[in-house]
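Scrolling down, you'll hit the structures one after another.
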Structure P
Amino acid sequence: MEDLLFNSFSQVYPLSIEDFKTFMQSFKRESYRKGDEILSFGQIENRTSMVLSGMVHQTVIIGGEIFTVDISLSGMYFNNLKSYLEESPSIEVQTALTDVDILFIEKEAAERLRHENHAFCYIYSKSWEKTHLEREKRSYMLQNKNAIKRFELFMSTNENAKRYLEEVPQRIIAEYLNLTPETLSRVKKEYFRKS
């Protein structure tokens, strides 16, 4: 695991072994079973997490309906940003879709490292940028009323689209794209028939 993380972080910033060891002292690891809640409704988010293995489903309930906010696969970062920054109760629920191993850093430790260590600050900033860029692209994609166009945008703008299709249950991908499972099946067939 440490080799994988070192290589992953080093792709973002040339990292020394000493810096990496400093980081790792502040990170913690946790495991969850399929169906476990990682963050519950009303809980305050106080950490940023990275999925080491498995899948995390982030949802909100609006007007009694459950909506998928995000799906995090291995190598992806996640947290409830609003709760994290405002220290307010979360309206998001994070659930393990499979057995999950995560690596996380608590807010206080991340803030300390951002002030003390340039390499960490850069890597942390870039990971947030990447995560929020994907959310912004999804937000734009969802503005499309045409289901086929929405799926085409998903495939062309999301660097993990193929992983999602291979690893995530189709019902949840449909929720993520704001489509019915039947519509997803239809547009997926049409898209791959054209390709």
Structure Q
Amino acid sequence: MTPEDIQSFLTNRFGRSLTIADADSYQVDTPDYRLLIILSAQQSWVRMLVPIAPAAEAMTFVDEFLSANFDDTLETRYAINQGVLWGVWQHSVAGLTTEDFNTAIDRSIDLKRVGIDRAFQDFATKQVKAIVSIAKQRGDTLEQTMQTLDRFYAEGVMGDIGATEDIRKEMMTAWQYQLERLWNEA
């Protein structure tokens, strides 16, 4: 693709959602995402950015984002800059095809759609596996582990001591599900 091809492609795909700031930068604004496309000064590289979340919200899950960069995100990446967690993609303009560019746009938008949810789920799974591992080292059964967690909730060690009985039941049901799901994996 050429820089002109990139502009034409973006105009065709996004129509009125596209703002052309200058010959080197474009912005797509929709209710669901903002996409920034920037050409290098020499117009030899193109970079696409999508803001995902404030960096402060993402910092707890840095390990999960780095693992996702290695295992899951394919040609897109997570990055933190200027207090923001970004989805980032870059490619040489000369080797860029329309199909690759279209796929990169879709994957970048998907990173925004997923947000930090996948990282949170991966983080929570690690924590549950750690609890299962410790319980097994102590020789506890699944039922004993559930009793310990129930006691922790009742005493306010976990959760909100002022939580209603319905909320506590919901939490314990979620714990039961996760422990049963992961008991044999840890």
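Coordinate-derived values only; no laboratory data. None of the values given here were measured: they were computed from a predicted structure.
P, Q: which one has mean projected area of the Cα convex hull in nm², for residues 40-87 alone, as calculated, at 3.8? The partial results should precede the final answer.
On the way: P: 3.6; Q: 3.8.
It traces back to Q.
Okay, next question. Assuming 17.6, 53 is Rg and Dmax of the Cα atoms in Å as calculated from a single structure, say which of P, Q it is. Can you show the working numbers first?
On the way: P: 17.6, 53; Q: 22.4, 66.
Here the read-out was taken from P.
Work out which structure the value 22 belongs to, where relative contact order in percent (Cα under 8 Å, 6 or more apart) was derived from one of P, Q. Could you put the intermediate results ahead of the total?
Numbers: P: 22; Q: 17.
Checking each candidate, the match is P.
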